[in-house]
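Just below sit the structures, each encoded as structure tokens.
Just so it is clear, none of the values below were taken in a lab; they were calculated from the coordinates. Keep in mind the model is a prediction, meaning the values are calculated, not measured. Cβ atoms are built from the backbone, for glycine too; each structure is taken alone.
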Structure P
């Protein structure tokens, strides 16, 4: 969907570096950036939160305040806090193969409204504080569900549907919830690593993360957490957004991606992380990352 929209918009680019096409929505804006030639240290800044999704090519992101430098590749998300500035290199951009990303501005007011609604419906345990947006850089490989959402957002913004504004509002709210869930989940996982004995959920998370290659035993986890089965599942889904088995699978796949980036053989990664069938591992990996393990390895080792 994204590529079809871009094909229509690329016929007459006004500039060769960060050619911008924008689509306005209710309290938000979608911009698609094309760069057709190599460039270095191009500045990017917004007074709103900026959610960026890479479509094609490669960027190298620099954040001088945090001494941060990282490659930004397709199927990855990069979230910038309001009034934060980064500088971007475009090492591979060409007139026939532009480097392309989309950027969605989201107001802090919208984020705070969604935070309030989540806090009322699914409050966190007191040890974790409250739901909130943390204003720092977020760079992650987004999963297939987030990619599908981004495709849908582009379609909604660019079509002349009678309910366009309402549909945009729903889609941006979903994207915001995914960002908040991602940040809160990372915080809870980090908390469990630092303080595994703080509470029952931390203890269970710590055990899962220390035993990724071992299939989950729910009764054992309930004992570790000192909770009934019903309470354990409720607490786990409230704080992590999924079941313990789904969480372990996701963490296995993230660990697999990290090992593949480091050059480990795919077959070794598969069996080291508890998968008993290479074909099953490949299907799970592709479903989660939208790339096969071999394609993921080729992309990262070549870059």
Structure Q
């Protein structure tokens, strides 16, 4: 068991190094640590005899059932469920814990779902239900495990989280020490996570809260429906507004970084994070030489460019 604590300490040392260099890198750290957990979950039905696959994960794997405050409140009563915001998870990129439990159903999905397969490329369906845990961005599957596993393995498609749960209020009351989840106010060891990645991800989430970032899951516009991005492997991009007017363009992630550097905003700084994550405006000298106030809206889906100098259309009043 000492190896488990050592692994935790090693991971957290690396996570702190990443946060010191650029806190946005913690999202990549989440994907790095969640990958083996996701693989074990998806492949359980393949490795185990019939009817012996593990059961699906749920929120209790993170928060347990015990009281966590001096007043006796449970973790469940503290967390914020169904918080505002819609998020689209990309299969094969974002950490989604799909746990298929029937080998024949998994075999059917793997054989028939995918590009050029009998059932075609993976598409979101009404039975695909995913709960997103913030701040560290893990997706728990509550419906459609078998087809989701095929989509994840093929890295095809996207799914909108049906529920969003913010675990941030728990950081005041709980911590993971590499072995157990510990109650902060009295040091009582509540439980030992079966999967060590749960505890590690929880503590990476604490770093995210401290650094003012969250997992870089895609924000979904209110007018987008479940199927509007089916089959796309679209890049991270940012809808561009000049002086409060939508230009009709999106800027690539690298283009956004370059624009900030040109505006004198240091990559990885608090100001850069506020622009990239929260849409804070910054000032940019356009190619005509005039100053414009630029706002970047996370993940707008528009014609994609790599530099602000290529954004040349300014909407006229009255344009449709």
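The table below gives the values:
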quantity	calculated
Given 29, 20, 11 for semi-axes √(5λ) of the Cα gyration tensor in Å, for residues 89-184 alone, calculated: source structure among P, Q	P
Among P, Q, which structure scores highest (criterion: distance in nm of label points 7 Å out along Cα→Cβ at positions 81 and 97)	P
Parent structure of the calculated result 18, given that relative contact order in percent (Cα under 8 Å, 6 or more apart) is the read-out and P, Q the choices	Q
Test item: helix-only ellipticity at 222 nm (-39500 (n - 2.57) for each DSSP H run of 4 or more, over all residues; to 500) calculated as -10000, pick one of P, Q	Q
Which entry (P, Q) yields the derived value 2.4 for distance in nm of label points 7 Å out along Cα→Cβ at positions 25 and 217	Q
Comparison of P, Q - label where mean count of other Cβ atoms within 10 Å over residues 193-200 is highest	Q
Comparison of P, Q by distance in nm of label points 7 Å out along Cα→Cβ at positions 73 and 145 - largest value held by	Q
